[in-house]
Structure P
Amino acid sequence: MRIPLPVIVAYCSGFALQAQPRQNRPRGTADAVSDGAAIFDTKCAGCHGKEGRGGQAPDLHRSRLVIGDSGARLLAVIQKGIPGTEMLGFVPDEAQARQVVAYLHSQTRPGAGPPVAGDPARGSRVFDQSGCSRCHIVSGRGGALGPDLSSIALQLPAARIRESIVDPSAYVADRYRTITVTLAGGRTITGALKNEDNFSLQIMQPDGEYALLDRSAVATEKREPRSLMPADYARKLSASDLQDLLAFLDRLRAPYIRYEATFANH
């Protein structure tokens with residue numbers, strides 16, 4: 001059976017549309033986000049917790065209404081509430097409600113906040129001069145000890161990026177936690193545990209070299225919920241250096257596919 005060319009084109013176009021890279025979302029203005037934060041703290045945080053992380057009311061960082069909606073339904077809920085629940089219309093004024101929406105999107109949708117102030121070009125130099133590129137990849141260049149940062153601004157809000165710089169052990173993903181093993185012969189190896197199974201451990205050391213270890217050769221192992229990243233950047237970097245570094249990282253928005261490494265797919 002011959003399939004008409006227009007049908008083939010339409011079919012293939014469907015795949016092309018699905019394969020298009022993720023687009024940057026429109027950002028709220030800095031003033032709208034700031035004003036929205038003040039309104040949220042006054043009228044919403046008592047139930048939804050600081051930064052919407054949850055309390056008596058749900059964690060808004062896990063809310064499909066906040067994360068997935070275009071904003072219209074969220075705006076209506078903020079203005080009018082949800083009938084039959086304790087969620088009342090705490091911000092009936094539309095302009096103020098839109099400011100709250102801008103604030104919530106800036107917190108829960110990385111890439112939707114206002115541009116971080118600073119000089120991105122200078123921040124790129126700070127990134128290299130401070131040694132960040134030895135452990136982090138940006139646009140295909142750099143080390144692999146730490147996470148690839150090419151899409152970091154689409155994955156984490158600016159506040160979390162800053163926290164990761166000044167307090168890198170505040171949150172550490174599984175594949176970047178520190179492990180120290182002592183081999184039967186007395187040699188000690190410290191690094192990031194990248195993978196393991198019933199028979200082996202694969203550890204990336206700070207110099208970028210892999211240690212592929214047979215479990216039978218390991219005498220002791222110590223796992224720590226801390227990062228190998230230096231914890232003194234808050235002291236080493238000046239306020240302007242840190243701000244410019246944040247501005248540089250805020251512009252890293254390469255399209256990405258979310259991927260979780262597991263025993264089944266690593």
Structure Q
Amino acid sequence: MNRILFALPLLVLASGCGGGSNNSHGTIALLVTDAPVPFESVRSATVEIDRITIDGGPYALAPARVLYQGAPIAIEVSNLRNGIARHILSRNVALFEYRRMHVHFSGAQLELTNGHQFSTADGSIQLPAGGTNGLEVTIETPLDVKKGHWSRLLLDIDMPRSFVPQGTGDLLLAQSLSFEPLMHAVRPGMTGEVRGVVSQANAQGEILPVVDATLYFLPAGTEDLNMAAGSTGTEADGSFAKIGLQPGTYDVVAMKAGVATTYPACLVGVGGYCVVDLLLP
């Protein structure tokens with residue numbers, strides 16, 4: 001299986017919280033991962049983020065810490081699948097237990113396989129409301145930043161359900177889109193993984209790998225794809241990997257070209273992985 005996990009440093013910011021001593025600060029490293037698009041419809045997708053803050057939650061007295069604010073960071077989300085993660089920033093912050101983030105999107109672009117293009121610049125993509133703070137994202141396991149330690153945080157943007165066509169249910173027929181990002185923030189060391197291969201028999205009965213199938217990871221017993229804990233897609237060899245899943249039991253759904261199959265009750269544990277191979281009808 002072809003799975004890569006890498007960090008591409010974009011921004012390493014000095015502490016702005018009153019001194020850079022490791023005696024009073026720890027470091028948060030923020031990565032973005034597993035944000036595939038609907039592969040059969042989308043050629044490329046890019047989002048831009050210009051502000052990220054982190055805080056202790058709605059009842060915390062301490063103010064939010066600004067992790068980033070400045071020129072938009074452009075993230076090509078089309079390639080973020082199967083364990084590929086992009087390092088966005090590293091930031092010294094005060095010692096604290098952080099429970100939520102706010103992410104502000106300043107732009108988005110989408111190109112479909114039929115040649116149609118959409119952009120916030122020309123008004124064909126509508127950005128989400130959220131004010132200057134941006135959209136709230138709960139950190140699923142609170143991030144306790146320790147003195148002198150690095151703490152990794154993984155932001156998962158679920159692209160298949162984030163670009164919503166307006167006036168039609170078919171993305172390829174849309175004239176305008178609403179960008180409604182679905183995001184999860186998890187601690188990589190507290191999560192698990194599902195990996196496997198999607199295959200399908202051809203007319204001669206040969207079992208062949210399926211490229212660009214979309215996979216959804218649903219809480220066991222759930223059928224609504226909108227309730228998925230995340231999604232990813234397959235490579236040319238049919239392989240996939242979904243990182244950053246909270247421990248639990250998942251039903252894994254694979255879909256392509258209007259057909260689907262489900263693998264029930266995949267158990268994901270902390271630091272471990274579940275192997276799932278699916279055969280499309």
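Work out the source of 14.5 here, i.e. which of P, Q gives that when mean count of other Cβ atoms within 10 Å over residues 123-130 is computed.
Values: P: 17.4; Q: 14.5.
Traced to structure Q.
Can you tell which of P, Q yields 5.2 when distance in nm of label points 7 Å out along Cα→Cβ at positions 219 and 251 is derived from it?
Working: P: 5.2; Q: 1.3.
The correct label is P.
Looking just at Cα Rg over 2.2 N^0.38 Å, which of the labels P, Q belongs to the structure with the highest value?
Values: P: 1.25; Q: 1.03.
Greatest value across P, Q: structure P.
The value 0 for helix-only ellipticity at 222 nm (-39500 (n - 2.57) for each DSSP H run of 4 or more, over all residues; to 500) was derived from one model only; which of P, Q is it? Structure Q accounts for this read-out.
FYI, it's all coordinate maths here, none of it is from the lab. What you see is a predicted model, and the numbers here were worked out from it, not measured in a lab. Cβ atoms are built from the backbone, for glycine too; each structure is taken alone.
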